[in-house]
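Take a look at these structures.
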Structure 1
Amino acid sequence: MHRTTINIPDSIFHRAKIKALRDDVTVSEAVRELLARWVAGEIRLSSEERSREELVALARAARGMWADRDPDAYLAASRAGLKDRDKELEDARLDV
């Protein structure tokens, strides 16, 4: 294994250290994993603006959430359910 030194801003390193402790990994393990994914083409480093779909996919992968559903559709359905509930409550009011 090659040993190297990198410069990381203090604020990023401190946040990375806290996250690593919470995730029960070392910062070194996280860096190795990220480098491996970058080399494999799974992560792209560029100044290009990413599409919304790419950002959603990255957010899902980072948070491990909703990999099987579209958050926009989920929120739209949720809002529709709230509107139906509000209508039911309004119709059920005795003082109307």
Structure 2
Amino acid sequence: MATTAYLVKNLGIMSVAKFGAILGLIYGIIMGLVGAMVSGAMMGSILGAIGAAIGTLIVAAIAGVIGGFITGAIVSFIYNFVLGAMGGIEVELEVKQ
């Protein structure tokens, strides 16, 4: 197979931030489910357990989105800044037939 080399010189800050937000959402939901089980198990009443579980899940999902968005923006900004001095990262891609 033929391979072609490309040079990644710049990342779109918003596109990486949006991707980070999606990853953060997935992580937040997973951690929220774990936290919901723990907080639900610690409550004395069933209504309190349901409320704590739902609250934990919502807060964790929102925190994951916000944290992922900010982290993605910072990482792509640093990437662009550092590679401005270095010249870029070479990536080899294979042509699929």
Structure 3
Amino acid sequence: MNEKTAVSLDQRESVFKALASSQRLNILSLVLDQENICAKEISNELELSQPDISYHLSKLTQTGILEKHKEGIKYCYDINYQLLKDIGIHPKVLLNKI
């Protein structure tokens, strides 16, 4: 790993803590299956309240696992594959999708 892609130990710790939640893993699984998925679709699919979804999405974006972008009035999410690759995590392996 070169200096540009070096991930600090603190950031690695944050990523692994964020992934230690079954709800966040479920969200990550949905984003893996449906790239560019919006918060409302995640909420509907997982049957979680909007505050719960917002909390978990916030944790996943704060750590850099998910990237958030705005489409009109909605926020949509994609996986930050580069961060996970730099840490040595393959999302399909993590979520048993291989």
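Values quoted throughout were computed directly from the atomic coordinates according to the rules given, and no laboratory measurement underlies them. Here the structure is a predicted model, which is why all the values come from computation and not from measurement.
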Practice problem: For percent of Cα pairs over 21 Å apart, find whichever of 1, 2, 3 sits highest and give me its label. | Solution: 1
Self-check item: Parent structure of the calculated result -21000, given that helix-only ellipticity at 222 nm (-39500 (n - 2.57) for each DSSP H run of 4 or more, over all residues; to 500) is the read-out and 1, 2, 3 the choices
Solution: 1
